[in-house]
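Once you scroll down, you'll see the structures, which are given as structure tokens.
Read-outs: derived from the displayed coordinates by stated rules, not from any lab. What you are looking at is a predicted structure, and each value in this text was computed from that prediction instead of being measured. Cβ atoms are built from the backbone, for glycine too; each structure is taken alone.
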Structure P
Amino acid sequence: MKKRILSLLFVLVFSFVRADEGMWLLYMLGDHVYNEMVKKGLKLTKEQLYSLNKPSIKDAIVIFGGGCTGEIVSREGLVFTNHHCGYSAIAAASTVENNYLRDGFYAKSKAEEIPAPSLSVQFLVRIDDVTKEVEDALKGLSGAERATKLQAISNDIVKRTTDGNNLEARVVPFFRNNQYLLFVYERYRDVRLVGTPPESIGKFGGDTDNWEWPRHTGDFAVFRVYMSKDGKAAAYAPDNVPYIPKYYLNVSTKGVKENDYAMILGYPGSTNRYETSWGVKIKTEIENPAIVNLRDARLKLMFEEMKKSDAVRLQLASSYAAIANYWKFFDGEAKQLMKYDVFGQKKAEEEKFIQWAKGKPEYAQVFAEYEKAYKEWWPYTKQRIYLNEGILGSPLAAYAASWQALETALTRDNPSADEINRVVESLKRTRTIFLQNENKASDQNIIAATSRMFYTDIESAQHPAEFFTRLRTGYGDLGDEQTYKKFAADVFSKTMVFDDAKWEAFMAKPEAAALRDDPAYAYVSAFVKNYNTRFASKFTEFTHRNNDLSRLYLKGVREMNPGKTMYPDANFTMRLSYGNVKSYRPRDAVFYDYVCTMKGVLEKYKPGDYEFDLPKELLEAAKKKDFGPYKDARTNDLVVNFISTNDITGGNSGSPVLNGSGELIGLAFDGNYEALSHKIAFDKDLNRTICVDIRYVLWCIDKLGGAKHIVDELTLK
């Protein structure tokens with residue numbers, strides 16, 4: 001039997017860690033970290049936070065959808081999460097006639113709750129330490145061999161764990177592949193929309209306020225988990241019943257004050273706190289500027305079409321929001337990394353390591369090898385980003401790229417009819433979905449813009465030369481914007497994707513030559529094949545070398561600092577962070593309070609504005625100060641958002657913010673611009689987590705939504 005997590009070798013809890021930094025594995029809380037939490041205001045035992053044998057807070061925390069967190073808040077499986085986490089499901093449930101994104105929605109009864117087939121939630125069942133088994137299998141391996149064997153041994157462990165049950169499992173590496181843990185989950189697939197505020201509340205401030213404080217956004221949504229009548233996880237069925245939780249969170253309506261204890265549990269997506277100076281340099285000089293540039297172009301073209309009608313706005317809303325969210329992040333991250341000289345900080349740390357490693361053969365050449373690996377990959381970094389964020393940033397191009405599987409099947413030495421039929425049927429299904437979501441006007445402009453950007457911004461030696469030669473011959477001067485617009489118009493008018501007769505004729509008798517002649521496929525495959533044949537192997541080699549060096553570097557860092565408190569990088573496994581509700585001073589002469597109120601919402605209000613309009617119901621209730629039991633005593637107003645010093649990152653969206661007694665006081669939904677370097681470097685002075693106050697959530701549900709029955713379902717403290 002595998003050792004459980006409480007006996008892990010990586011419980012490093014002997015020296016101080018910087019204030020409030022750390023995304024801690026609940027099952028690895030040593031006495032030092034736990035005692036620090038108690039000093040800040042925690043009133044719970046370790047077992048109340050996490051237990052394998054008794055209900056605990058960890059049983060109320062779920063992976064929501066594919067990349068967010070949610071929490072169970074009632075005896076009947078009610079889930080709170082962020083509005084932006086439920087955005088796609090809300091959009092999918094909406095129509096022009098019943099536009100829940102625009103108008104909001106609250107089910108008056110369970111019978112009115114709307115199935116969300118794209119959603120599921122996962123509950124953590126247990127964690128096993130499988131480090132020894134994995135390391136034994138990987139002994140003496142490196143690079144591609146190690147990666148292949150790791151995948152094989154992980155698959156074996158997962159198969160052994162999940163055979164004969166309905167569980168799911170994942171082997172996850174920690175501390176840069178120096179440790180491996182098995183996470184076992186139970187997935188519930190019947191999730192239904194219970195309530196959402198209008199987008200003008202749930203996304204108030206839009207892109208302008210994204211990553212900013214002060215903030216006035218009601219970023220919440222309400223769902224419910226269902227199970228079969230016999231208490232099992234099941235797919236949607238009309239006669240399923242509400243999920244009965246092992247544990248659910250009580251809700252505190254007391255409110256927050258400066259220095260109150262704040263604890264967040266959830267599933268932070270990824271951090272890279274052990275990144276090298278080389279990684280910081282390539283990010284700030286090439287990667288982030290390229291991503292920002294390409295996303296900026298795509299967003300502007302999408303927004304131009306979204307302004308024209310509600311139908312287009314609804315059609316593009318979800319993808320636009322996803323692109324915009326990290327457009328601003330990548331821009332801010334690069335600026336903060338440079339502002340605080342994170343590159344210099346990393347260099348100083350590495351110099352200490354280099355001095356320590358002298359005379360130690362295992363570690364002495366680590367940074368010489370890092371330098372060699374980065375210098376070899378450096379010239380090709382931008383080209384890869386322009387392919388993924390630019391060329392494949394077009395929905396049509398991304399869909400056409402999926403046809404490569406059909407070309408592969410058709411061009412085998414002995415083509416398999418069964419394989420061809422499987423691919424054809426898959427492409428038919430995905431075409432239906434693609435056409436439902438496709439906005440041709442914006443996408444045509446995206447192809448014109450990004451193909452031109454590739455030509456002008458990527459050195460010619462890395463171009464798909466034949467494509468640009470054909471473009472010049474057929475459409476004109478490659479420096480002229482109109483050349484690309486004419487080309488894009490031809491792609492959209494002549495591809496079989498939008499022509500049912502051509503599509504059906506081809507699918508009835510697919511041939512490789514006809515596939516290659518399709519202008520959409522010819523376009524995207526020129527770029528993809530150019531990358532795959534000339535540059536993909538370089539990136540694969542760089543990745544394997546970087547992984548091997550990172551594993552060795554972190555192993556050495558631990559040896560160099562015996563007893564130092566360390567936590568693993570975020571990797572979408574359940575973590576806990578602790579801190580305090582706290583104001584801050586971002587720059588000279590500027591002070592930010594720890595709460596934002598309805599007063600600030602009204603100050604930002606702009607009638608008819610895309611980002612700052614408000615529902616008339618909110619305006620009327622705010623004018624009357626009809627805040628009921630949700631009013632804050634200190635401000636004599638309704639608190640909308642508050643900030644804390646907690647350490648979180650993407651994936652924590654929707655995470656519960658808890659007080660010292662484990663009661664829900666808010667939902668985490670964002671970070672602040674001044675600390676956007678947080679994936680690589682935590683700033684102990686400026687880092688803040690932005691949270692929607694639970695009292696504002698309840699007020700929106702009760703007073704604006706007329707859904708007091710939902711509030712009554714909660715246990716209020």
Structure Q
Amino acid sequence: MNNSIPTLKSLPIFSDIQPNAIEPALKQVISQNRATLSKLLEQEEYTWDNFMVSLEDMDDQLSHLWSPISHLHAVAESDALRAAYNACLPLLTEYHTEVMQNESLYKAIKTIADSAEYSHFNPAQRKVIDNYLRDFKLAGVHLPPAEKARFAELQKQASKLSAQFSENILDATQGWTLHITDPDTLLGLPEQTLKLAEQTAQQRNLEGWMLTLDSSSYSTVMKNLAHREFRWLIYEAYVTRASDQGPNAKRWDNTTIMEDIVKTRHEYANLVGFKNYAAYSLATKMAKTPERVLEFLHNLILKSKKAAIEEIEELTKFAKDTDGLEHLEAWDLPYYSEKIRQTKLALAEDDLRPYFPITKVLEGMFSVVNKLYGIKIVERSGVDTWHPNVQFFEIYDEQDVLRGYFYTDLYARPHKRDGAWMDECQSRRLLPDGSLQIPIAFLTCNFMRPLTNHTALLAHEDVQTLFHEFGHCLHHLLTQVDYVPVAGINGVPWDAVEFPSQFFEHWCWEKEVLALISAHKDTGEPLPGILYNKLISAKNFQPGMHMLRQLEFALFDFMLHLNFDPSKELQVQAMLDQIREETSVINVPTFNRFQHSFSHIFSGGYAAGYYSYKWAEVLSSDAYAPFKEKGIFDGDTGRAFLKNILEQGGVQDPMALYVAFRGHEPTVDALLKESGL
């Protein structure tokens with residue numbers, strides 16, 4: 001452990017961020033960095049201390065400026081902030097590409113790599129150097145000037161297109177509502193959903209109820225709303241967001257944007273010597289080759305499709321026997337799946353919600369990590385945030401050493417991007433004065449917001465999401481690596497990044513943990529045994545259908561980036577249709593445009609990498625086995641996971657770290673068993 005004194009330069013002051021000041025501030029930092037780099041390159045000798053430390057200073061200074069701005073753009077967007085953000089994206093992309101195509105910079109770092117000093121570096125320092133040299137080549141440092149310029153232009157295009165894709169989804173999600181005045185239309189909806197819909201209508205000075213496309217609201221409505229025609233209306237609006245179909249057809253259309261994103265990626269991958277973007281993407285991942293990814297995905301499809309077919313046949317018969325439904329459609333699946341689950345298991349999704357008030361879930365989750373890793377989490381007040389619901393926490397280890405900070409922003413609201421994610425605010429770093437910069441994380445979710453003057457109540461699915469994202473936080477915050485490029489989640493191959501997050505999900509199914517994270521909102525009683533037994537019985541409900549859906553996403557993503565042909569038009573829809581022939585067990589409506597809101601691959605970091613979820617799930621399922629054998633709170637096993645995985649950052653090969661923890665490489669069998677297949 002580093003004995004340096006922890007420090008914090010300063011927490012971001014979100015209330016001070018003014019959109020009109022963002023672009024000038026960014027230009028100033030970039031200008032300073034360019035001047036600094038020019039001076040650094042004038043030196044006669046390059047060493048870690050006189051060169052690499054200064055490079056990290058430059059990157060860190062830029063990150064401190066941009067990270068809170070980027071975060072605000074995702075969680076508290078305004079027209080002015082959007083305009084400022086979009087004006088800055090080309091500047092940032094141009095700067096980063098310029099740095100990574102700088103031949104003098106490449107030669108300077110190569111000089112350090114070839115020097116005697118390199119052999120005395122610690123593993124983290126060597127990995128920083130190695131990654132730089134790899135990434136220079138991926139950015140086209142060796143290209144002739146015209147091709148370098150083309151690569152830089154493509155990078156700017158890709159950045160702009162991805163931002164537009166994301167903004168279109170946000171606008172389309174917020175651009176549709178369903179105003180209802182007849183209470184009979186809402187038959188089946190849980191009380192909390194009804195009250196929130198009523199509050200939403202009141203906020204718009206309307207009578208009755210207002211349904212929206214926020215993911216938490218949409219999911220609950222589709223599972224519970226008895227009125228089939230309204231289910232169809234809501235389904236159509238949701239699956240046609242930002243597309244050429246549906247109630248807002250072509251208003252915020254991502255059709256051309258998607259094609260252009262993939263075309264741009266394909267071209268810049270070609271420029272630096274890769275046959276396609278899938279191969280380019282795998283240059284920094286565990287899987288390494290397209291063949292290995294495809295073999296992995298097709299193997300899982302083979303092992304799950306039979307179960308999925310049996311599940312859909314059972315569901316079709318149930319819908320016919322229950323309501324005389326002759327043809328089961330896509331907008332019927334969540335509803336009848338929930339009904340058959342209630343019939344078979346006597347468990348409705350909202351039976352559990354009263355037992356999971358957010359305050360109790362957080363308290364219990366923090367208790368779990370204390371038992372596993374010895375860490376303590378303390379809430380801190382008086383910190384500037386971007387919304388009244390945001391909380392701020394400190395993490396201390398067993399020696400009471402401060403290890404990190406994190407913000408939580410947990411509820412859906414207007415002007416906030418959909419989904420759940422962890423992002424970096426600041427990374428761990430050994431500063432030139434010998435002090436230690438403390439890592440900071442953003443933990444963001446979109447749970448159903450609490451009723452006025454009430455505590456938010458989570459579905460168990462929400463609890464899983466919270467554990468998942470907190471697993472990412474632990475990976476970022478508990479690192480013991482002192483160099484930003486390989487600290488925390490930095491430098492970790494993308495198909496290993498989901499390992500710690502999916503691993504931590506296992507605990508929210510355990511009886512001992514449920515006793516810690518549950519307390520009925522009225523009585524304070526933990527989840528009773530009868531409900532626990534039903535929850536466990538429901539854990540792997542319809543595992544084949546669930547597995548196939550994720551594999552459809554992963555295979556579509558990978559094949560699109562593997563087989564894209566820039567000479568053809570409208571390949572995105574054609575590729576998805578082709579993949580569905582292999583993976584789908586129900587006819588998908590022709591108007592369905594799921595891909596138009598597939599943020600992970602078109603505006604996130606998962607392009608040609610969505611398979612990572614299942615890849616990492618193999619690791620996480622096998623890694624949980626020793627806890628099942630020795631006890632889910634076994635301290636020695638927990639500390640071993642902390643030491644071998646969470647603290648190691650991106651320095652070592654993930655499989656080597658895994659074997660150091662587990663003693664062997666994982667097999668897919670653990671995942672199939674864990675999934676009920």
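From P, Q, which structure was semi-axes √(5λ) of the Cα gyration tensor in Å, for residues 319-630 alone = 34, 28, 18 calculated on?
Going label by label, the one that fits is Q.
I have 33 for percent of Cα pairs over 39 Å apart, calculated from one of the structures P, Q. Which structure is it?
The structure behind it is Q.
Tell me which of P, Q gives 17 when you compute relative contact order in percent (Cα under 8 Å, 6 or more apart).
Q
Suppose helix-only ellipticity at 222 nm (-39500 (n - 2.57) for each DSSP H run of 4 or more, over all residues; to 500) works out to -18000; of P, Q, which structure was it derived from?
Structure of origin is Q.
Taking distance in nm of label points 7 Å out along Cα→Cβ at positions 95 and 559 for each of P, Q, which is largest?
The maximum falls on structure P.
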